[in-house]
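J.: In the part that follows, the structures are each spelled out as structure tokens.
Every number here is computed from the coordinates shown, using simple stated rules; none is lab data. Remember, predicted model here, so these are calculated numbers, not experimental data. Cβ atoms are built from the backbone, for glycine too; each structure is taken alone.
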Structure I
Amino acid sequence: MALSQQYRNNEERDDYRAALICAVMANIHRNPKKSKVYKPEDFMPSTRKAARKMNDEEMLAQLKLMNASFGGETHG
């Protein structure tokens, strides 16, 4: 368990570093009159609000897209 927790902590730290760079870049290029100041948390998927639930058709479309992007084939 300790190794697993350490791995997760390292991943979160690395994600934060990448998010910090994204926030800096976004803030450099933002229009101060029209947009908010970005924080690293705005670029971290684990801290975003939960996405709405997809309906069956949206889920199927998402799965087809993922399948195609990984080179999968559809049958039928």
Structure II
Amino acid sequence: MTLTIYTTPTCPWCNVAKNYFKKNGIPFIEKDVSRDHAAAHQMVRKSGQMGVPVIDINGKIIVGFDQQAIAKALNA
């Protein structure tokens, strides 16, 4: 399983999502789009969104912290 979360340092929902993954022992790769312009372009290309968090779970794109969608994508 590959889980990537696109974040910014000031995003409260990004912190909620990262804490959720840490609490549940779910490994993830974090890409800070405020510093990594290539990651920002990648995020927009994948999601069509400019806001964070954007979560990519095995190619399933979730915009925002949607716990039900995350659980569904993790169990797929």
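J.: So percent of Cα pairs over 14 Å apart, for residues 17-56 alone, computed for just one structure, reads 54; which one of I, II is that?
T.: Value 54 for percent of Cα pairs over 14 Å apart, for residues 17-56 alone corresponds to I out of I, II.
J.: A further question follows. Tell me which of I, II gives -12500 when you compute helix-only ellipticity at 222 nm (-39500 (n - 2.57) for each DSSP H run of 4 or more, over all residues; to 500).
T.: Numbers: I: -19000; II: -12500.
This value belongs to structure II.
J.: Starting from the value -0.72, -1.01, -1.04: which structure in I, II was log10 I(q)/I(0) by the Debye sum over Cα atoms at q = 0.13, 0.25, 0.26 Å⁻¹ calculated from?
T.: Details: I: -0.72, -1.01, -1.04; II: -0.32, -1.24, -1.34.
The correct label is I.
J.: Given 11.2 as the derived value for mean count of other Cβ atoms within 10 Å over residues 33-40, which of the supplied structures I, II does it correspond to? Display every interim value, and only then the final one.
T.: On the way: I: 11.2; II: 14.2.
The structure behind it is I.
J.: Work out which structure the value 3.9 belongs to, where distance in nm of label points 7 Å out along Cα→Cβ at positions 25 and 41 was derived from one of I, II.
T.: Numbers: I: 2.3; II: 3.9.
Structure II accounts for this read-out.
J.: A further question follows. Identify which of structures I, II gives the largest calculated value of relative contact order in percent (Cα under 8 Å, 6 or more apart). Mind showing how you got there, number by number?
T.: On the way: I: 23; II: 37.
Largest one: structure II.
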